[in-house]
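Participant: Listed below are the structures to be examined.
Read the figures in this text as sums done on the coordinates, not as results from a lab. Keep in mind it's a predicted model, so treat the numbers as computed, not measured. Cβ atoms are built from the backbone, for glycine too; each structure is taken alone.
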Structure P
Amino acid sequence: WPSVSVKLLVLVFGTPLSPPPALRISEDDVRQIFLKQKKRKAPGPDGVTPVCLRTCADQLAFIFSQIFNRSLELCEVPACFKRSTIIPIPKKPKMTGFNDYRPVALTSVVMKSFERLVLAYLKNITGPLLAPPAVCLPSKQHLDKSGTYVRLLFVDFSSAFNTIIPTLLQTKLTQLSVPSSICQWITSFLTDRHQLVKLGKFKSNSRTTSTGAPQGCVLSPLLFSLYTNDCTSTDPSIKLLKFADDTTVIGLIQDGDESAYRQEIEQLAAWCSRNNLELNTLKTVEMIVDFRRNTPALPPLTIMNSTVPTVASFRFLGTTISQDLKWDTHIDATIKKAQQRLYFLRQLRKFNLPQELLIHFYSAVIESVLCTSITVWFGSATKSDMRRLQRTVRTAERIIGAPLPTLQELYTSR
């Protein structure tokens with residue numbers, strides 16, 4: 001094996017070995033990551049399947065640990081690991097244009113394993129340095145105080161991951177104390193990537209790109225978070241909540257003074273311009289939470305000469321938030337989705353499937369819907385909403401013919 005691995009290293013990189021890198025990957029690290037491969041995941045352009053890596057983990061661990069370490073030593077990702085097949089995934093049922101598709105990249109499962117090892121290392125270094133996602137406001141500042149209200153801006157970026165500038169990211173990683181060799185390796189990972197688009201049986205010609213982090217790569221969400229880490233609020237009454245490419249600006253307005261909030265939005269737009277991120281003004285919306293008795297007409301928010309529309313509710317990270325801070329809209333959508341799936345449970349019951357399988361189906365397909373973000377809304381949901389939700393559970397119990405956990409039990413177990 002050692003002689004074979006050295007020959008492969010020369011074939012892949014073509015140069016003798018270099019000094020050890022900041023990150024060193026052991027044979028056991030590779031073996032463990034190969035054994036965790038999900039069998040049903042699609043292979044990348046190289047055709048290597050997750051089943052192959054899992055089945056042959058013991059035989060492949062040594063050689064790939066050598067290849068991975070060689071890549072880190074040279075701060076270079078092999079070209080065969082940087083090929084992507086782009087699959088357009090619809091964002092909604094009816095498509096009206098190219099923007100209604102999400103470009104998901106199918107990449108090498110070997111490279112994804114490599115990325116997971118680098119990801120763990122990066123998180124260990126940058127985790128304590130990342131801006132916290134906390135949204136707590138300073139003491140004595142809250143909605144119960146007279147003359148206060150909140151404006152929430154839900155920001156949408158146009159192709160956020162695809163706009164990352166690798167050289168600019170490298171500078172930011174250096175400022176976050178990431179070793180120089182890892183910064184260079186990440187730059188190599190993001191540049192000179194070969195990709196093509198596949199739709200059904202048809203494939204486009206291959207193109208080379210050196211901008212952005214492909215959606216579908218393991219490192220992409222963290223790299224985007226690190227790229228936007230220096231986008232922070234300068235005013236204590238304004239909070240920026242960031243989760244990957246989802247950004248929300250929360251402003252607590254007191255005595256009608258919106259100057260700090262509007263200035264923060266201007267600074268955000270300027271920061272985006274400097275960092276090659278484009279604010280999608282067509283999809284960026286604002287929600288106002290105002291419990292004052294005599295509510296005056298509030299001036300609209302304008303970004304880059306475009307008026308931001310105001311909405312009564314918004315689906316944020318899978319949970320619908322309403323301006324009255326009630327959960328009716330979210331629970332209505334949850335019940336509708338769960339009831340639609342009860343149809344499939346009835347069909348399975350007609351085929352006389354064992355009760356155990358029906359319970360498994362319910363847990364995976366229906367209960368998972370009812371429990372989405374349950375720790376957020378359960379404590380403040382109305383009794384009427386709770387009865388409606390529990391009615392769905394009882395319907396499933398009648399179909400299956402067995403008792404199922406109540407919503408209270410599911411909430412407590414979380």
Structure Q
Amino acid sequence: MKLAVVLARFPRLSETFILRELEGLRELGCEVTVYSLSAPTPSEAELVGNHGFEVVRRAAWPTVPVAARSLSALRNLLDLFVSGEGAISMERLSDLRHVATALGWAPDMARRGIDWVHGHFAYVPSMVGLMCARILDRPFSFEAHAWDLWCTRDDALVAELLEEARFAAVCTDYGRDYLLARTPPALAGKTHRIYHGLELAKYPYADREPSDRLEVVAVGRLVEKKGFTTLLRACRKLLDDEPTLDLHCSLIGEGPLRPELERLVASLVLSQQVTLTGALPHAEVIERLRGASLCVVPSVVAQDGDRDGLPNVILEAGALGVPLVATAVAAIPEFVQDRATGRLVPQGDPAALAEAILETWQQPQAAAMRAQAARRLVEEQFDLSANVRQLAALFVDNSRRQS
């Protein structure tokens with residue numbers, strides 16, 4: 001199958017799970033071409049490295065045959081922007097520029113003999129993918145992830161995407177339930193939960209070595225939903241309650257809240273204990289996790305409603321045998337089950353977070369049992385090859401129904 005995958009930006013450091021999925025599809029024999037609405041930042045391109053996929057970034061003018069079909073399809077495309085009263089919604093009017101992108105990309109897809117168009121995120125990339133599929137009369141599908149479910153308010157677009165799609169994959173049960181709440185019940189059968197996964201051979205399990213230092217690692221973009229302010233306040237409480245504790249905390253990632261977090265580190269007098277490393281290559285992130293006493297995922301629901309789904313660092317830490325402490329936000333409890341695969345505490349509660357961190361550190365046998373259970377859960381439900389095969393089967397099964 002020749003598959004066109006439409007993305008907002010590729011590669012993207014915070015979306016390495018998509019890269020892993022595409023690599024898995026390629027290994028199964030899919031010919032994948034990526035259509036990216038924007039280019040990666042130079043630092044992202046460097047940190048992600050060579051991915052080996054052909055990426056189409058800039059739409060060319062349509063060739064005459066495809067342009068003719070495009071004009072005949074334009075009326076259908078405009079349905080995406082027209083309200084029930086027949087007037088173009090001002091909220092959607094600015095998105096008409098994406099029609100031009102679809103009209104430009106469709107000839108390239110036709111030239112490549114694309115069989116199927118697949119979008120990532122239930123918003124602009126999938127909208128453009130659907131337009132391309134309409135122009136070329138190809139089947140369409142999409143995947144929904146996190147912010148596209150919690151933060152976009154265009155229920156009509158989400159319903160349109162699902163109605164037109166052969167199927168929609170969602171990466172958590174929490175996310176699938178959220179999608180179903182926004183769309184007509186009759187479409188529920190099109191939705192499938194397919195977890196992200198890991199190449200397990202690249203994440204060998206290892207028990208923690210005894211150490212006098214409590215080495216905490218947290219990974220993610222420096223944005224509100226990651227809850228790093230809660231973690232910093234928890235570190236302060238740990239040191240206040242345990243003055244002799246040899247604590248070090250690494251925040252791995254970059255983002256707009258860096259200045260605010262740096263000020264908080266200074267005001268809490270944590271400059272000797274906390275390091276903001278900035279973004280690191282994925283291989284180095286994994287090495288930092290290997291050397292950690294535990295991994296903390298202090299996610300919160302942001303003021304604008306944004307939140308994590310199931311952060312991939314949870315899967316990575318669980319696979320490696322790194323004890324987990326996390327908050328009960330969104331889909332995190334689908335992996336971190338309190339006192340079974342880790343410790344789970346309420347969001348935004350520094351005292352509860354500090355207590356769970358200290359308990360995990362002071363009870364290594366219990367932490368090791370939870371880490372072993374977490375590894376088993378990764379093997380059972382988050383094996384990349386098995387989960388990509390689920391996705392590939394949806395393409396194949398729906399192709400057969402079409403024929």
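Participant: Ranked on Kirkwood radius over Cα pairs in Å, which label among P, Q comes first with the largest value? Spell out each step's value before the answer.
Facilitator: Values: P: 25.0; Q: 22.4.
Biggest value here belongs to P.
Participant: Right, next: If FRET efficiency 1/(1 + (r/R0)^6) of positions 176 and 296 (r between Cβ atoms, R0 = 25 Å, to 0.05) comes out at 0.05 when worked out from the coordinates, which of P, Q was used? Show your work: numbers first, answer last.
Facilitator: Numbers: P: 0.05; Q: 0.40.
Derived from P, not from the others.
Participant: Consider the structures P, Q: one of them gives 0.15 for FRET efficiency 1/(1 + (r/R0)^6) of positions 240 and 360 (r between Cβ atoms, R0 = 30 Å, to 0.05) as calculated from the coordinates. Say which. Please report the intermediate quantities before stating the final value.
Facilitator: Numbers: P: 0.15; Q: 0.95.
Computing FRET efficiency 1/(1 + (r/R0)^6) of positions 240 and 360 (r between Cβ atoms, R0 = 30 Å, to 0.05) on every structure in P, Q gives 0.15 only for P.
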